[in-house]
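Please find the structures below.
Where a number appears in this text, it was derived from the coordinates with a stated rule and is not lab data. Please read these numbers as outputs of a predicted model, since none were measured by experiment. Cβ atoms are built from the backbone, for glycine too; each structure is taken alone.
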Structure P
Amino acid sequence: MLKYFGIRLLALIPKLIIISIIIFLGLQLVPGDPISRTVPPDKLAEMDPVKVEELRERMGLNDPLIVRYGTWIGDIFKGDFGYSLSTHGDINLIIANRLPATLELAALGLLWATIFGLIFGFLSAIKQHTAVDYSLTTLGIIGISIPQFFFGLIGILVFGVILKVLPVGGRMGVGEEAFFDRIQYLVMPTFVLGIVYISTLMRYTRGSMLDVMSKDYIKVARSKGISEVNVNLKHGFRNALIPIMVIIIMRLPYLVAGTVIIETVFNFPGMGEMLVTAISGSDLPIVMITTLLIAVVILFASFLVDVISALLDPRIRLGADKEGA
């Protein structure tokens, strides 16, 4: 088993290198360079061309493309993410300040969406073709069909402007540092973030439950006089969780990507809001690092899918061992 996991982990390295090359080369095609993006055109025109060339040489902009990539990726491996072009701040410190906010938002969104997605999917399956099933299915379709930012704007309008029971944005108020002080700021963003996730998970849970409940061992359990509650929970829901757990992990990248939209709508000071601001301000060092971090999350999520799939179904790792042999 450890050999299987080790192979899967090592396979992430070449993928990550290829992704980093694509990110670096893609953003190098953006017009301009760090000097033209940070110095106003009128001031740049007044600068001495010799000094401009010296500045380009000092920043390594005259080096071949492969040398610049090697310098960039080498600094990343050393833990040096560089500096922002717009604020001139250390990107390491910027990420250290913003990453906890995004993790907090994504974790809470995943937690409540998983809980309610499983509950609603379970209820929809055991109440198949009833008003409960139709109502939950309709809500799930609405949750998937309508963009997240629309739910966010409606939430701000209703709960922030009209009812005035929740803050319309931000992460904390002045003098508020404790987690419980921030809960009111997290209610709407986490709810909106989890809407699409809960709708998708509910549909998968319902389908998985209906598939399991049609199996012969469910009929045998009922024929033995086992209560319907035990049949549904112990024999049905527990076995239906196996494919659902894989789906939960597979949706992690989408959850992380969703924070970009949610943080922008609610002015939440996380990685997503930072990425949008960096793109609009042509702050390429932050764009490259943030995009690379998102790629790492996606690759790690795929690794978790492999791990959980192998733990739940030994045939997967046995098949991999045979291929390796």
Structure Q
Amino acid sequence: MPSVLVAGGAGFIGSHLCDRLVSDGWEVTCLDSMCTGSPVNVEHLSRHPRFILRRGDVRQPVDWAGELIINLASPASPQAYQRARMYTLTTNAEGTLSLLELARRTGARLVLASTSEVYGDPEEYPQRETYPGRVNPVGPRSCYDEGKRYAEALVTAAVAEWGVDGRIGRIFNTYGPRMNPGDGRVVVTFVQQLLAGRPLTVCGDGTQTRSLCFVDDMVEGLVRLATYPNLTGEVINLGNPDERSIFDVASIFQRVVGRSVGVEFLPLPPEDPRRRRPDITKARGMLGWTPRVPLEEGFLRMWDWYTERSLRP
């Protein structure tokens, strides 16, 4: 049976990806340092005969052999990576290099889960894969932004020099069950505030935009990127082009779950991107992929998941 290594597999997106790969018949090895991931996210897979959980650091040599490596290893929320800047940088740099060396030794295909943050605060809307970005290398987000940009450069070099079958997926804002309640990202923050009956905190005037993709759709995109043939060296945006203002997101969330708590405005964080919207022309054409879960449905599914757990004794 085919074997896959999911680095960062106990994280939010990684754990959902492990679910999908196990369901598809893969033998899944989940490797995670648990810096921001949690064994709880994959606990339901612990007794499955085709799932292995390994605690480990991708910056160290990895002993594994199989057909596919998917690298999601990195803190991803601003709160998490700004608390661990050196760890974030070295995980994306040394960790990606370590996994590329593993792919070279074993002949495995490697998929890098990159990020829309490589575009920085963009001047192009929507963002195409050819847009080089506008990133501050010494700004408060640089450890993540530049870490991912360097990881992309490593994959590109390994494809050209080592003949590795490397692919890059640039993940835009994703939400859904299993997000860390305290990681500071907008949708899960709204969930926690609604559960507590507190006003939803909106930074700035709320006109900054995000394009939110439900995690099931994101996993589908990653699986297609990882398994489709003839994509060596490709860089593909994965995200939902349905662009909404943060104020609209707050309003929709309250309406969907039937709770009205109002909005509290806070200062805008430094270098917070004003607009985010992916151009997914390549994903549609090469992967036949487009997000299918409407925002309202995704919000309700996420709300139900957190509500159920908040009611447990």
TODO: Taking -10500 as the value of helix-only ellipticity at 222 nm (-39500 (n - 2.57) for each DSSP H run of 4 or more, over all residues; to 500) derived from one of the structures shown (P, Q), identify that structure.
DONE: Q
- [ ] Work out the source of 17.1 here, i.e. which of P, Q gives that when mean count of other Cβ atoms within 10 Å over residues 53-60 is computed.
- [x] Q
Task: Top of P, Q by distance in nm of label points 7 Å out along Cα→Cβ at positions 85 and 157, largest first - done: P
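Hey, distance in nm of label points 7 Å out along Cα→Cβ at positions 69 and 269 derived from one of P, Q reads 2.9; which structure? Mind showing how you got there, number by number?
Numbers: P: 3.7; Q: 2.9.
So the calculation was done on Q.
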- [ ] Give the label, chosen from P, Q, of the structure having the highest value of relative contact order in percent (Cα under 8 Å, 6 or more apart).
- [x] P
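Suppose mean count of other Cβ atoms within 10 Å over residues 13-20 works out to 13.2; of P, Q, which structure was it derived from? Write out the running numbers ahead of the final one.
Numbers: P: 13.2; Q: 23.9.
Only one of P, Q returns 13.2 for mean count of other Cβ atoms within 10 Å over residues 13-20, namely P.
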Task: Computed 0.45 for FRET efficiency 1/(1 + (r/R0)^6) of positions 5 and 261 (r between Cβ atoms, R0 = 41 Å, to 0.05) - originating structure among P, Q - done: Q
Open item on the list: As an exercise: Cα extents along the principal axes in Å, calculated from one structure in P, Q, equals 90, 66, 34. Which structure is it?
Closed with: P
